[in-house]
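Have a look at these structures, which come just after this line.
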Structure I
């Protein structure tokens, strides 16, 4: 017999948990570097359009399916299917989502481990332990294994607590911390020489670049990836929402927070890049291209912190605390996807399922670390470049074409009286049926062919 399902105890708890899932390294690391590499203000403008017009409708599809089924992605997609063929397709899509979420967590835990190591480095400097500080910032198998394991243990410990005492409890603690740290860092960075040049580059768009196909595709891909769409994280979180809640309103709140934090991250990282450049740190290569994302976070910004003197230690500590918190709020949602399946479909106790699945993912992460040059990029590409867009496509097909429209409206009306007369219901069904699948397929083909 499967264990009883949890449920978010409050509207705020869900919003912070779902926003935490969406607000990860894809926002605070990925979005600013994408913006800096793709026209700054032009990318920001297109990203905002894509997030509101396309990513939000796809997010709503997952939330509505999840609450209706009140189950993991395999059961949920089978439940809304209308034939034996679509039930098999739903099960396959659900399994693929579980596998993809697990693969994403396997490399995500490695990167998050780096954030933990860099978070501790300033503390070693403060106490005069230079050897320890150097070891923490040098790439090595031992460091990568230790901090990947530490990060996975943090993630596992939260998921063991379940929905209310694990996911919700820690999301309501970590998200306010994230916002406060980010706001303080933005205020500090904007006082430094060179920051205003970064602000102008970020906020003033070159409208001629906003129509470039590659920029549009990159912005759409970033919007879908940063909102954790396609792999079932939002679907499983949606299954923990009470039926009295207005799903359209909750989806808007999550989207606004996700976009707001991405915009804030850009207002932190891009001005910081220009401050680094004004201090003599190289941020562009000989060909005029922005340095790679990992070099920006682990080379350019630490070099900037070094130029700040004693204050740089505290800024570095705060910055990598921010990155680690963002990683953790996302990782707990990734682990919840396979854990929910194991608990509900196979009757495992939550703690046992969490430790078992956490151990399997940790083993995969270990194999990646031991074969880093061969496997890391391959796993990242397989999970995010190919699998995630296709899964997002399948979820929009289920919501727009397979699930009966009357059933969708009935679920929506559970917490939204008069939903059939709202602008959301007038716009969302054709969006999820036609626009979203075409947009996702366009992104996928562009990624594959590029």
Structure II
């Protein structure tokens, strides 16, 4: 007897037959369908903010103290590599601001790109929705010193500069979603400012701390990277956060608003409720997917699923990653590191000598394959996959062989979104 499992892959899915006696668990997110429409959920959150007055009240206070012609409010949104339905959030916020006397002509939307590429014109239009052409929007540029201003030094010694448009606003509003993050504990909240709106060097330093004690998915209190991020939010004076929790189809299933720390933590609790899972025993094969397009657009993004799979493996276990990777590796720097490495150990050594963005993905993959073999079912050229110390899977027949050779199997169809661990790991208090 077998169980059919559906593995997201690009814009479609791959169906696999897994013998029921071998299947430890297929970990699916707890949020299958939104309880109400997205506008209803967002409006309810805006009407009941935690730790702050309502946004329209904040808008009224800000509009009475504006210098003529100055932008009165900045709304920060995620870049297009995230699946957040920003148009819904922007629309509801602009309506709230207008109700407080602050019109759309005094609003600027800033895309928190970090070191990602800028949003294209069509993507900017999608972010603005019906406000396209009516509200100014700009991409953050971490490499433009003239568009940044120093704000101070963090507890970890980072000298940080932040987007000037954001700093000059009378009302600073963040948006985004809450989800598990590989080393920040949870993505979202103050992370929109740092690294989202920071200078390039401080962003590199943020990522270089991914292995500090206390970092890891689902770790919040005492996480040094998250603590530093929230320090920066206090330094720049964030006024309001609107954050959402998403389903696997990027539908809003919960929304929280208000103080940047309190609303974010409410979102974290909801993510824990919906997406944490404890397994009865480890597996010797973890079948993982980032969740399909756009999360599997490149290996750079899909790598996060590998990390999730490692958490559920027993000794001698293996990872099988399904990721279409229609955009290839996603990083020329990653490829350069891989092509010049003599082996995984060489990359582990080199990252300690000098942290480089793109090279850090090579490091994460080298670290993973040092712990377990990683097989990859993708559209990537097999010779490229092999040169990156991964094992190319050339068809479903090879997938079936891996399944037959395994005694216990865990399936994570939405691996980065879910945080699965075994009973032994949970009892030991492991967060990595």
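A short reminder: the numbers here are calculations on the coordinates, not readings from a lab. Owing to the predicted nature of the structure, the values given are computational and were not obtained by experimental measurement. Cβ atoms are built from the backbone, for glycine too; each structure is taken alone.
A few remarks follow.
- Origin of the value 34, where relative contact order in percent (Cα under 8 Å, 6 or more apart) was derived from one of I, II: I
- Source structure (of I, II) for distance in nm of label points 7 Å out along Cα→Cβ at positions 25 and 41, computed value 2.3: II
- Cα extents along the principal axes in Å derived as 70, 47, 42 - corresponding label from I, II: II
- For 2.9 (distance in nm of label points 7 Å out along Cα→Cβ at positions 57 and 345, calculated) the corresponding structure among I, II: I
- Winner on distance in nm of label points 7 Å out along Cα→Cβ at positions 193 and 377 once structures I, II are ranked, highest first: II
- Among I, II, structure where helix-only ellipticity at 222 nm (-39500 (n - 2.57) for each DSSP H run of 4 or more, over all residues; to 500) as derived comes to -10000: II
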